Structure I
């Protein structure tokens with residue numbers, strides 16, 4: 001069985017506790033690598049430390065999540081630029097736009113997102129995007145600051161029409177286990193229609209908990225363990241009508257193209 005790639009998690013999140021046993025459980029479950037995404041400046045050192053301690057397993061992504069756009073310091077952009085220079089294999093994320101929340105407002109989120117768009121384009125780094133109920137704003141931002149050649153719409157829950165506008169821009173789309181809940185059947189239907197060479201798999205751990213029967217590694221407080229990824233993959237493979245081994249290979253190869261992943265970062 002080929003190994004699984006978690007295209008988006010938050011391994012540095014203190015809710016998961018000590019990363020060492022978490023990573024051990026992921027490896028035991030069949031996960032062979034992951035992209036750990038920062039969400040704010042305070043996260044950056046923890047993500048960097050994980051990537052340095054586990055260079056064959058953790059690939060870092062540094063960015064500012066829209067929920068934290070109001071927390072930036074005056075030096076945030078310079079710090080982010082220097083981190084990317086220091087880590088040539090790092091990607092940029094998680095960033096984006098969110099109109100599901102009211103605070104910080106879109107007016108605060110937009111300039112932070114556009115700055116990251118421009119940085120990703122200038123440095124030719126893949127960009128991981130969070131977009132929730134803000135698709136028009138996303139395309140408006142792209143008109144102002146074109147995205148880099150490769151981008152990931154993580155936990156994608158948009159329509160197939162939106163996806164078809166994003167595919168020519170170099171977009172990939174990752175599926176998280178939360179979408180296996182029956183009330184999210186529309187999202188699963190979109191993934192059935194997506195080009196197979198643009199599908200990735202993620203946990204978004206410790207969030208986006210899958211349905212109870214899918215959970216292989218339970219955690220208290222309804223937290224999602226990243227070792228749940230292979231179980232999520234098996235469920236998605238069944239929904240797509242393909243063998244899980246095929247999906248593992250497909251999403252591994254797609255992640256390699258999307259992020260430029262190697263077996264070990266340079």
Structure II
């Protein structure tokens with residue numbers, strides 16, 4: 001990914017750190033800071049109503065000391081063809097979906113330093129379409145002792161599945177992003193649309209209402225707009241994206257080497273995160 005900062009105006013929104021090295025990310029952050037440009041990292045899980053509520057309860061002490069947070073996002077693969085091309089995307093399911101889970105666990109726990117990353121991944125279903133991994137599991141070890149678990153898949157049939165689990169010494173919390181806002185439906189004939197990435201609406205399906213609101217996209221864009229107008233401080237910054245990107249690089253290195261990778265992690269001569277796995 002390349003970005004012409006000089007032509008970007010006074011604010012930049014970076015959705016995902018595709019094909020960006022850590023050095024490029026740090027340069028982007030430094031240039032934006034020097035030029036007074038707001039650099040946003042578009043992580044919608046910071047705004048997803050159910051997940052925001054879970055964090056509010058955790059911050060209020062509902063679960064006591066939180067020791068484990070899990071986020072999973074699974075479906076049968078992206079819509080756009082370029083996602084499958086690792087030369088353009090920089091990676092597979094970890095790059096596409098894991099960036100959200102890593103950011104979520106880190107944010108939920110109060111943004112402690114990530115101490116290590118352990119990952120396992122493989123191409124189980126879509127080997128004819130991509131060299132990228134279509135299923136992966138990542139374990140994050142945070143300063144202070146808490147752990148994060150991130151599960152991501154392009155191999156799960158039946159449409160989008162997005163969940164979190166929170167465990168503390170004094171309680172637990174579970175949230176299913178979509179199923180709590182779905183209408184269990186059976187149809188012999190099918191119909192127009194049920195939920196993101198559901199391939200069919202025949203038989204049993206779970207059509208979701210207010211889908212974009214449940215994801216947090218309108219809230220995210222409203223926040224960015226208020227930041228541009230000087231009414232709020234950015235919740236998602238370029239620094240957030242850089243933390244996530246380093247963990248992604250460490251995840252691919254962990255899967256490639258078959259061992260836990262400690263952070264800070266600065267791979268040299270690597271152009272794409274997935275190279276650390278493909279060239280194992």
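Derivation of every value follows stated rules applied to the coordinates shown; laboratory data play no part. Values in this document were obtained by computation on a predicted structure and should not be read as measured data. Cβ atoms are built from the backbone, for glycine too; each structure is taken alone.
One of I, II was used to calculate distance in nm of label points 7 Å out along Cα→Cβ at positions 28 and 180, giving 3.2; which? Walk me through the intermediate numbers first.
Working: I: 1.9; II: 3.2.
Value 3.2 for distance in nm of label points 7 Å out along Cα→Cβ at positions 28 and 180 corresponds to II out of I, II.
A value of -12000 was computed for helix-only ellipticity at 222 nm (-39500 (n - 2.57) for each DSSP H run of 4 or more, over all residues; to 500); which of I, II is the source structure?
Details: I: -12000; II: -8500.
For helix-only ellipticity at 222 nm (-39500 (n - 2.57) for each DSSP H run of 4 or more, over all residues; to 500), the value -12000 is produced by structure I.
Here Cα extents along the principal axes in Å was calculated and came to 45, 41, 34; which of the structures I, II was it taken from?
Numbers: I: 45, 41, 34; II: 57, 46, 44.
The read-out comes from structure I.
Looking at structures I, II, which one was relative contact order in percent (Cα under 8 Å, 6 or more apart) calculated from, given that it came out as 21? Before the final figure, lay out the partial values.
Details: I: 21; II: 25.
The structure behind it is I.
Can you rank I, II by mean count of other Cβ atoms within 10 Å over residues 100-107 and just name the one with the largest value?
Numbers: I: 11.4; II: 24.4.
Structure II gives the largest value of mean count of other Cβ atoms within 10 Å over residues 100-107 among I, II.
For log10 I(q)/I(0) by the Debye sum over Cα atoms at q = 0.10, 0.13, 0.22, 0.23 Å⁻¹, for residues 44-163 alone, the calculated result is -0.29, -0.49, -1.31, -1.40, so let me know which of I, II that is.
Values: I: -0.29, -0.49, -1.31, -1.40; II: -0.33, -0.54, -1.20, -1.26.
Label of the originating structure: I.
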